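Down below are the structures I want you to see.
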Structure 1
Amino acid sequence: MDTQAQQADPGSLLPWEVVVVSLKAFDCGDLEGSLAYWADDAVVRLIGVPPGERDTHHGKEEVYAWFQSLSAEHFEIQEELVRADGDTLTAKALSWSDRTRQLGVAPLEATEVYVVQNGKIASLTWTITPQSEAKLRAAVSRS
């Protein structure tokens, strides 16, 4: 378990630090610790996922269920902050999961936009790049 995630007070962190600490907790398998940095009414939007896959999660309960599904898929992510504009953060992301590894399309590339309010992640919009989306759709249609 990540001790930084356990000890950090979300209200004392800069917006990007909130995201980083949440991700570190997730990477350590501390899903509850990661969720502590999300607002109760947080919204996750996933733009470009294959048809039939859930593309929106509302509230901590749904975000937690999404975390559980990612964890079960051995999800890994690398993020690089591209821009910070107040509470809105834009990052480039590369992600891997068991499924994308099996399909031969890992890592997927995406742009992520986080909105952090009052020390909590209020929203995340994940948008796959056109190149990764094309690779993913082609691989899914073949499987």
Structure 2
Amino acid sequence: MGTVHGGDYMNRLPTPLTVTGQRRWLPGKTAGDALAELQALCGELAAASGLEFEVVIEGDREPFETGRDHPVVQALDAAAREARGAPPEVIGMSLVGDANLYVHGAGVPTVYYGPAYETAHSDHERVSVSQLVHCAEVYALASIEFCGTA
């Protein structure tokens, strides 16, 4: 949940009340699945409370997954091993970014590789210079590996 807005005065019932947030889903599910799930939940709440609910999904981007055996993943793995001397940590994340557009809009297999994400979208969002240098090295090595250039 990101924001809650309602009311116009401290001692009046806040109608309407708007709750805005994010609902992310994994590959194999769609925006339609997520919408149906939220509508069912709101239907149960409406039946129990007598309140009215409306669910709207805005700015949806379908999830994606690029398999470990894909050449771009293999190139990135080799590059990270060379740059770090160890294999990269491979994790799945429920996030939304431009990669979703590349995969679904253009059919371009895509991965994310980058600095620590713990501070993303926070008041303390930052990336160290050493992390940027490391990522630039990995991107360059992965490009060379993927393109087959010596």
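Laboratory data are not the source of any read-out in this text; all were calculated from the coordinates shown. These figures come from a predicted structure and were not determined experimentally. Cβ atoms are built from the backbone, for glycine too; each structure is taken alone.
Of the structures labelled 1, 2, one was used to calculate relative contact order in percent (Cα under 8 Å, 6 or more apart), giving 19. Name it. Don't skip to the end; give the middle numbers.
Values: 1: 24; 2: 19.
Computed on structure 2.
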Among the shown structures 1, 2, from which was the value 42, 20, 11 of semi-axes √(5λ) of the Cα gyration tensor in Å calculated?
2
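One of 1, 2 was used to calculate mean count of other Cβ atoms within 10 Å over residues 14-21, giving 18.9; which? Before the final figure, lay out the partial values.
On the way: 1: 18.9; 2: 10.5.
Only one of 1, 2 returns 18.9 for mean count of other Cβ atoms within 10 Å over residues 14-21, namely 1.
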Here helix-only ellipticity at 222 nm (-39500 (n - 2.57) for each DSSP H run of 4 or more, over all residues; to 500) was calculated and came to -13500; which of the structures 1, 2 was it taken from?
2
